[in-house]
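Listed after this line are the structures, all set down as structure tokens.
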Structure I
Amino acid sequence: MLINKLSPDEKQIFLGSAMWGRGVTKHDVFRMLDYYIESGETLIDHAVNYPINAIPEDYGLGLNWLSEWKALNSSSKIEVLVKIGSVNNLGTPDSDLSPRGIQQQFNFLSDKLEGSLSSIAIHWDNRISRDSSIEIAETLETVNDIADKHGLRIGISGIKSADLYGDYFNEHAIKPIVQVKENVITCDARKFYSKYFKDADYIAYGINLGGLREQGTSATAALRGIEHPDWVYDAFKAVKMDTSLRPKPESFYDISMYLAYCNPNLSGIIIGPKSKDQLSSLLQFWEALQNFNRSHDYRSLNQLIEKNMVC
């Protein structure tokens, strides 16, 4: 499976699904999935509670769409990483990470995805080490048993007790897939986890800062109440105007992919296109990046990277 080949030297791209049902229609989701698979990609990022839109009846809607698409395209190979644990789509960290809850969610996902589940990721575990060490150990043992039995990789996203998780992963020689919010502004999550994990594949989400655009705020950023500092716009505009860059970035999203591609700490990225056309543009640029010569002195790009040297 491609998910087993993740590494900083062979970065992979995941099709994100957080906005499915939250600004992205079922029709557009199906068109993107068709194009994504036709383009030779297979990795998809999901969560049991997408979309997180505070509409309870939409809990799991994105997963239902993916399951329906899979049923219509049974011969298509996809590898789905699913974040488990969340019990609602209200944006709160409420979760059920008990052994029974995890087993029930795994059984549900196995039925829904029919052999396409490649990784289960523990999502939003806010339990504190000193209060919940036994319960956390039970969670990890259950997930590890399931992963071993079914040939899955283990992932995490949003974990407070990284020390306990790190001890367990290191002791059992597990290389987790760790989802982190990482872009030109922040790498705090990866720096936090790296203190405890000897080895991990870091996958970045939010690389485009929630929808960075040259003029105004994107619909996605507005929906999430996201604002960006002025220097980000100035730096990104300078990179876009640099005629020496090859491939030439056509959008701020392209520049965000440049930064992620040049980041030696990342094994992959999650993209969140809203349409087939945007997905096509992103995949074409990602493919072009495979021929990018990092040894060249691209001043504008290097200056932008230096802005984030803290990472």
Structure II
Amino acid sequence: RNFLRQRPPPPARDQFAGDEEFLATRYSLPTWIVRQWRELFGERSEAMFAGVNEPATAAVVVNVRKIEPSRALEQLHASGAQARPSRFVAESIVTDRARDNDGWWWTQSESSAMVVDVLLPQPGEAILDLCSGRGNKALQIGARLGGEGSLTCVERDPAKVAALQRRLEGAELSAAIVTGDATADLLEQRQFDRVLVDAPCSGVGIIGRHPEARWKKQSTDGERLAVTQRAVLERAARHVHRGGVLVYAVCSTDPRETTEVVEGFLAHENFERGLIPAAYEAHLTDANDVLIAPGIEGRDGFYIARLERRL
């Protein structure tokens, strides 16, 4: 009983051969993640190690087609929830009672909502969402379009396609859904104003939300998944109008899945980096991509690159 009441003391530094082994044990993380984050984030990394061992911050995205975010915030407060607007995304609300509400809003992390905010879809545009999954970002895009323009979603998993269709109907939003592999030639020569690649990834950025997953990940995951990520990104590029926008996003911080994929793509494609909204200035890399550090203020780790096809 005494053990249950008292947290065991942290391990002593002198019991370990090096800092990485000590930090990995202290914060219950694989050594390779500790090493990678220290290289990427420097002095901030220890706050991240601690942060991913605390509950992740929850949030909802408001269906702006049906309700104003300010009104949704009032309703959450009236229900007794603690809630505040996101400092980054207008339709995102950080709350301790994040749950779906019949298409009026849905559970979606603040970092995930940032992806669509960087994409910046506008009413009247044609948007392509590759690797749509169950559709959080598709719903957010559809709501921003406001009934004007078109949204096409591509997803290979039939169960996720069914969930996406059901959720779109519940939110009173419309989209054309194509079932198939995002690396395949499914859309012929169709082109779009904006294309989102929410690529399959290692998920190392969201281990704070899924603590058990940290031990299932391997240090080789990034290298393996980058093969698919490059293929999806190159396929997506064929569908972007001249002057159009291509956003590449992963819930990972692994350079093999982030900067290395994008730099390799830019080396042989007619694209360049585009402007990122000013709200993200504190989270920009030297190359002007968004990199959200996992565990800081309870956020998920995300990488977002905004690319534009040259005229």
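Bear in mind these aren't lab numbers, they're just calculated from the coordinates by the rules spelled out. Keep in mind it's a predicted model, so treat the numbers as computed, not measured. Cβ atoms are built from the backbone, for glycine too; each structure is taken alone.
For which of the structures I, II does the calculation of FRET efficiency 1/(1 + (r/R0)^6) of positions 154 and 202 (r between Cβ atoms, R0 = 25 Å, to 0.05) return 0.75? Going label by label, the one that fits is II. Given -13000 as the derived value for helix-only ellipticity at 222 nm (-39500 (n - 2.57) for each DSSP H run of 4 or more, over all residues; to 500), which of the supplied structures I, II does it correspond to? Only one of I, II returns -13000 for helix-only ellipticity at 222 nm (-39500 (n - 2.57) for each DSSP H run of 4 or more, over all residues; to 500), namely I.
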